[in-house]
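These are the structures in question, set out in turn.
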Structure I
Amino acid sequence: MNISFWLEDKEYLLNIVQREKNELQVSLGKNIHHVSYEFLGDNEVLLSIDGKIHSVVFHSNMTSFSAYINGRSFTIEKKSAHQILGDRKAEQKKRDVKTSMPGKIIKVLVKEGDSVKKGQAVLILEAMKMQNEIKAPQSGRVIRIIPQTGESVETGALLFSVG
């Protein structure tokens with residue numbers, strides 16, 4: 001599983017691979033860490049990272065994640081790309097749209113090269129017996145559309161790009 005996150009205007013890519021039950025390999029850049037974990041409760045976990053033990057209590061709400069690690073408090077604010085990059089920067093960049101769930105493409109409503117407005121439906125994805133309009137995240141030109149009508153897509157699959 002790949003997770004990207006931003007820290008002080010820099011993007012990081014975290015790769016997590018399940019090795020055995022309760023054991024992970026976590027890579028951040030060229031650094032590889034071996035992690036084992038044991039849940040002590042709904043919001044508490046005991047981590048062993050490269051043999052060093054960490055007690056973690058975590059909480060999430062609509063605006064942030066909080067973690068208490070070995071008695072120290074950390075808070076991570078949840079922000080959209082617009083909040084992180086600023087509306088102007090986010091609008092100027094190419095935006096890839098990926099699916100958050102597996103499904104089937106019912107209909108592609110535009111073609112590559114078409115201009116779209118922010119919020120305009122680009123395709124219809126059927127997932128969990130419901131049809132969902134997948135909309136353009138910004139105004140611009142459709143740079144590419146990957147799936148075609150009738151194709152199945154997996155979670156995280158690239159659907160289209162708008163630039």
Structure II
Amino acid sequence: MWKRIINPWSGHPKYNCFGCAPNNPFGLHMVFYEEGDYIVSSWQPGLNYQGWVDTMHGGVLSTLIDETCGWVVTRKMQTSGFTTSLSVKFRKAVSTNEPRLTIRANIVKQMRNLLFIHAEIINAQGELCVEGEATYFLMNEEKAKEMGFVHCEVEE
């Protein structure tokens with residue numbers, strides 16, 4: 001069962017994330033859920049995100065993965081952080097006409113202040129289209145608070 005994650009930045013005056021800010025006119029408007037060990041988002045492509053005719057742009061697909069991995073840090077580690085590396089494998093072309101994509105990510109391992117995360121994008125037919133491996137640097141509590149992070153909860 002998916003539990004909707006409450007966006008901890010929604011009241012921040014400078015919050016305008018391309019991936020998840022609901023009021024960014026150019027953004028992806030992603031919403032996130034927790035499902036056990038996974039952070040999940042359901043997202044609908046469109047023509048504005050194409051690279052080639054009726055085909056999603058690889059940079060946008062990479063952003064979907066990176067953003068979901070960032071929310072793994074936010075919810076599972078209860079801090080903020082930033083991407084230090086991102087590797088993406090495109091397994092199957094993604095159509096801009098897809099009715100829905102599911103993006104899932106989970107923690108693979110942690111080494112001190114580095115978090116290793118695996119992510120995938122699955123189309124509406126249940127096919128694995130994109131896989132990603134991200135490494136995130138985890139901010140300490142003081143730095144996370146400076147960035148506006150206090151805690152991240154889910155709706156009941």
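Bear in mind that the values in this text are calculations on the coordinates, not laboratory data. Owing to the predicted nature of the structure, the values given are computational and were not obtained by experimental measurement. Cβ atoms are built from the backbone, for glycine too; each structure is taken alone.
What the table shows:
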| item | result |
| --- | --- |
| Ranking I, II by Cα Rg over 2.2 N^0.38 Å, for residues 29-100 alone, the structure that comes out highest | I |
| Identity of the structure behind -5000 (criterion: helix-only ellipticity at 222 nm (-39500 (n - 2.57) for each DSSP H run of 4 or more, over all residues; to 500), calculated), options I, II | II |
| Top of I, II by Cα Rg over 2.2 N^0.38 Å, for residues 69-132 alone, largest first | I |
| Which of I, II leads on Kirkwood radius over Cα pairs in Å, largest value | I |
| With mean count of other Cβ atoms within 10 Å over residues 5-12 derived as 8.8, matching label from I, II | I |
| Relative contact order in percent (Cα under 8 Å, 6 or more apart) from the coordinates reads 14; which among I, II | I |
| Origin of the value 3.0, where distance in nm of label points 7 Å out along Cα→Cβ at positions 61 and 125 was derived from one of I, II | I |
